[in-house]
Structure 1
């Protein structure tokens, strides 16, 4: 970079600092430190390095930028504004305000150039690795020698906190193992955390850590932009390994007393510091031109000017010159874009079969043949629902090539793999299965990255009890409404001998608390097929399918009926699977999910035999859908408050049962499990039919008295 362009870059960097400083000040909330420290390298990335087109933000072969250190969001918004994306100066002034395009942390919005939602530190690194893996897998499927459709690079900006979080260790280890050389992580190494210097708690040699994981590592300083450009361009050329560029930055660059201080990490700089920045920055002439040199020279006067505009939520000045400088390379990028579009058009004509396959990925539609297969899916014998899930997954995978995924070292146990397909390897990314290793959290974050473009439909599989290890990633998938399927097996105390550490008790309902995440706990093969069908065809977001290691009962496995009607009821979350006297009002209603549906049917038989009462049994595979079903449908199934209702589930409903109506008996588990044979554990915890029948009988006798709630 020659001297003229270097000076223009530094001035543009100061303009980004100005936009960021004022936005945080106007909001009286936010993180000014990172944007000030990384403004210059941000300008270089968006102007010199990355390939994108603001007019087509969904361009398949665009370079991706992930701000893993999501608290520095105003840096991203300011860069996108200057780079030509539809974020206006008014949007910046509404930073962190209700309904704005510029929330406190980046929220996925492809039209604005925001690739993913970040904030919880380290998640962005895992997402970036997922996006890089996506490129490798697309390249293996669709690129030809004369048609390099996919060749994008993923850039992630991460901070000290990202590299402290465990998810980064998990994810970068896998990235190194796979040799994802289309990934460059830029490490904003400013040695500051909220509490103070990183020396208080973090003295790792991060570079050596990454090198040990199989990464190329380079170091530079933010004040030497030419070296930064040279290093990042050289890294981009290297093959065979992912890359880490460690950039020594100064938090709060451009400020006076707060420069290099932890006090600027997560707070506004204040009017005095802003005035100092303006007076010493390269955008000072903008203020002098508008307000006069004397007003800018006089600190008190300048502070009054700044205070006035901040109060009015307006920027004092705008710089067309700096915006045009940042956008200078857009014409070059548009030529690259048009060249790619021409290549794509030729690809359609010359690689018709592959193009038709790619269309399936882009459109994401479920084939009607698969809809029919799932609607009419049947199995002849009782089995563990984890095995049924594995077979249904493969029915789906045969017709939807974009379904991919893996397990955290438990594929044989969870049945989370696609038959007749290889595992992804460093030298072969054509496979559809992923060995995540014992890295649940990374699996969730990488899976989210694979789902971001809506090209692949990833599944991530492990034991239900280990969903705790990946909960932040599950939560983010729900926030972003990603098409990410979680398959959790070994769903209850029937895990048996493994004991309380491996027997999930609180997990099902803790997952149900996550908005926009559907939890399916199928009772048989039909409900399993319906769960996959609902996820693929209807639900716009993630879902978890909860599977058992225990076999379902023969009676439950043989439940059947009009499939269209059954699916219509399934879509409402619950369905009647048995009635003593169909069409008549029952004396008691039993409900259950998963393997407990068999227990409910056994109890129904005992009630009929012992009391001669009419019983209705409901399977409730998805409580979230049932809660949202029409009131008329709920009334049809549950009748009225005078009819006792017993809900059976090997899961803790702690706290929520406080608000259950007086006719409800909850038979759940509110203690941790124990080690022993599954049948012995079930009996010890009171979840076998005899125990449940006695409690149901007691409820019937006291149904007009105070609500009876029983826990085990």
Structure 2
């Protein structure tokens, strides 16, 4: 499933809109983008998935925001006839189903006419009485509804062919093959950014001890938040992965773990590592009731859930017989790793209190206040601090009342809960807390006493999630202070940054080894350990540029827009965050590396960058074929492994239009391929195929209907440079090809 069109970056809301619900707020935004940028940058990935493939996507999801293109000013994506009908279905010839994002439908008649097949979720808000009324007054024809139903039945038939029962329970499939694939994916989530002194891979024969430091070292950081967050059958942290790797080699290397600094946004989530059920299983017990068990101790349990992840949204993952108006008792045994102060926190789309060893420590039911949890429909997190002893277990009990049952206490139910008839949601977390000075001093001592230090820092699914934006690109809390202190204490320090997007690294010049570890799923810790210890040679590349500073600070929903930390290097500097609910994509096609290269701006790490434990010499580049509507150009690049480790390389092909009628980026990535494993001294050849799009730009005034501004793709006659590179800044070899006659298409 693919998401069309991308949501706009956050923009300031106009005066008077602060009372809108979170769902309404995001639907207010208007993304104003030129037709050329829309086609070349934002629609092109969807065109690849829906048109330029032998296996087109089965479904496309529309975004919440409005889009301003051509003669469709400010039309919501879910009812944008130009995007859904003209482009997607007619020009691209796509035959799949179009659905809205959750509550992303904005009309009954216009969405039907535009081609939106399915309103999500059910029960529908628009496609019930409102649609019947539109039919009655002849604003919508039965034939138009029939076409929407036809698309829905088509998807049902495709999905039913899988043989998976419609009402089957969710379950894992941790076969050896699946685990192997997940581990390979986790390995490839790691990009080696720096290795100046060849500190990596770690040579265990020369190391007696390792200090593993940082807030993300032993935290369940495996995915982004919101819809990106899944429940893996298991998760290995960086600490666990390194320990697993050392045990598998019978290594005598000692591992010392300290947190060093706190970086959480909300109380750190708890799961299978820290919690145990009544029967001793990893995780926690959830017992469901149709009446308040605190009022009736004999209340009948109507359902049981085994929980493994302490952020839970009870929407469609519970049986139908469990009423939306319900209560739950969540029970677990918590065993702390460290002695001292611990902080716990709870929030809910509903009501929730927390008890520790029988004593209520958190009351988030008597007077809950609205907060940002659960996309703005939940309560503010309430915190409590207690003292615990290491390895001494304590019993945690949460008493939860669903969003609908909150009315029992006279508290209005959330908009979301009323819309989906939801059972609400609950989030709880906890962990040790300490002062900045205490944490950093512990880290310094650990680093000084070890032969090598690995500092694991970054973000998590509270910082990076749908429903909100990061307010800046800095690492949270005292993270930067921690890194600088450890680097000074031990020069043999490796920095691992776990995040899904760039962060600023003011200490980067002092670090000899840095790994960007993108969210790697359930096997992330094992995959990282494989890279650190040299079981695999890293070969991944950055899918985006890391700016040197890149600080843009804003607070969208609370209108904290009086002060900005802005960096002129960021492509959207002159037009972010927008005005009056409108964000103008004034950078046009000059986004990412196109912007930095055009303005000759230095970056911290360029697009496509990623080192290896070996070195590759690019030797030759050859072309065959021709540029045409029905022809392609084959690019073959030969390269030699000139180092001492076997490895793989991602060869990137950039195309530069030497002379163009329109203003174009200096060069653009048009293809890439990863080699097979190349042994030291061996030569390998990769082939990348370039089609007509690799040489074209979109001219919105081309074609027979130029007066309408719809435009055409244009491959303009002239000379093109074909560049083989190891990153957008690391060009290795190039050749050229010419097009004798221009041609265009749509």
Structure 3
């Protein structure tokens, strides 16, 4: 059966068909293996070699009873994307545990190491859901191979619009889907539109977005490699936030400020001081605190910069700490630094109020005219514009001769704005990056000097969520304008979905009542999109949980819940059953101002489960049964096509007797998962931890658990690092959803995979 195989391919094939694989390469080469086994191997190898390694290849690992596991391999990104999608349709989840994700990079298995050495990250593992599924997978893969042979060459499917890939990447970060984020990061890099610098920024964004601040802060080589660059505001925020969280957060309340400054100086300022050259208007609390500490560690602190930082710090975050640290400035002697230098620092910080103040104080120094012109344009304030124009009119001819073309253009713009005060002219002249409403009006106008999403990306970190939390009327207007948009504006607003969720949900420590119209509007955006990705479904659940946790009015509740039910109906698929169960669980754990609409939503979930009853797992049915009792309709499942007795023996490895640890701050979901696991795995021990900080109890559970689940999007990052360190080389499971269905499915898949 052996073919003329290049040495490069034969090397990894020999390693694959060895060890725990009951089919060894020698028996293949000599055609001594059982014919049925060779039929599952030979055609795949032949197709792979004949296509110069460009086609995918799927090879089984055999035990005494036949194929027990399969590995799907691809040479390139394009082939891997197509392979993952097609295998999901062919074998998963009907017969296998395959969900389209590649295996982890740090595998210790000899066979997997051989495959990763040859194919890199394009290695997928397929395991049967039970013994009977082995034959089904074998037949399905034979059919898949025959289809591959007959299929004509197709275009590269990975060349999707760059913006769409980036939006999916950002959604994956928001829900904490590490596997998707890394895969999409690779796709962004493979697009050819990412240069070396942007590659580093993307890696920083991924680590920060996934909550890996500790890992990012200790990646000295990565941080050092960007220190000399003019960094985007997002990269500055990610790096400074990571450093502050790692070294200062735990000690920030220490009354000994000198001790805090000593740690900051030794761990941050000494190594990464260049990060603090430009603040670029960033308003994140930890970033502001870090910039203040940086100034306090200097021999001559910039008092004006410190005062501007204190003024920008959100009241809702509590200003006691900032006030205590700032009190040290009382003993600071007046700086001898030139006002021009201080104003220049304010400009690179995007602090135009401070820059204009310093310029007026130093007026009529020659440099002040240019600074004042820029500040007036950036601030867009009528009173500032009036004062600047009055000052400009006093300039001598010699001073005017030094003005640049940009200065003259700014002067002309200010003069034009001051003459024409009509509402239409004002609307056309307002800066789209001033706040959300000016950006929305810019999008609605449809006359784009710059791409709206680019403007939004650059402005977001300068905008304060607190301003909207204190202004419910602006939030209502914003929700109405976005929700009622049509045409091109509607598409732009849908593309801004991730930015809206990040600003109004992810940045908040707790849901904000004034944001309820925005939460409801964002849920509608998902509903209007029809079939959406797993990450978008999770974001819809995050939004719904934020809304119902605030005890909304009946009208707000019903409106949001109807949209939520539309999402369930549009995404009726077997792979979304766990998400739907989690969604029903979220609703039943909170009070409801309208039980009827909540029951209608549960009926939509039951309809999804009924449609796919033949694919329903016993654990999913158990959760559905408990939810039916919670919703007061236990008899609803009496005529359900799923029968527990028919699946009594389908729970693989019910004799598992190890320790299962679950960490989540959504404690009811953790307790429900524990209840189900104890029923399904009676010999196992299950412990749930919901400690708010990294306690010894959490560390001990992480260190001793045979299986450890960390529902990180409902937890604290510090707890993650403590658990990760305690586990050492042992794997930590990170389910995408917060509900018991996601936690339960994650645990059972792990048991089936390893036991």
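Which of 1, 2, 3 yields 25, 20, 16 for semi-axes √(5λ) of the Cα gyration tensor in Å, for residues 83-178 alone, as computed?
3
If distance in nm of label points 7 Å out along Cα→Cβ at positions 219 and 523 is calculated from each of 1, 2, 3, which structure is the one that comes out at 6.4? Walk me through the numbers on the way to the answer.
On the way: 1: 6.4; 2: 2.5; 3: 3.6.
The correct label is 1.
From 1, 2, 3, which structure was relative contact order in percent (Cα under 8 Å, 6 or more apart) = 11 calculated on?
Derived from the structure labelled 1.
To which of 1, 2, 3 does the computed value -4500 (helix-only ellipticity at 222 nm (-39500 (n - 2.57) for each DSSP H run of 4 or more, over all residues; to 500)) belong? Could the numbers behind the result be given before it?
Details: 1: -13500; 2: -4500; 3: -17000.
Matching structure: 2.
No lab work stands behind these numbers, since they all come straight from the coordinates. Keep in mind that what you see is a predicted model, and the values were worked out from it rather than measured. Cβ atoms are built from the backbone, for glycine too; each structure is taken alone.
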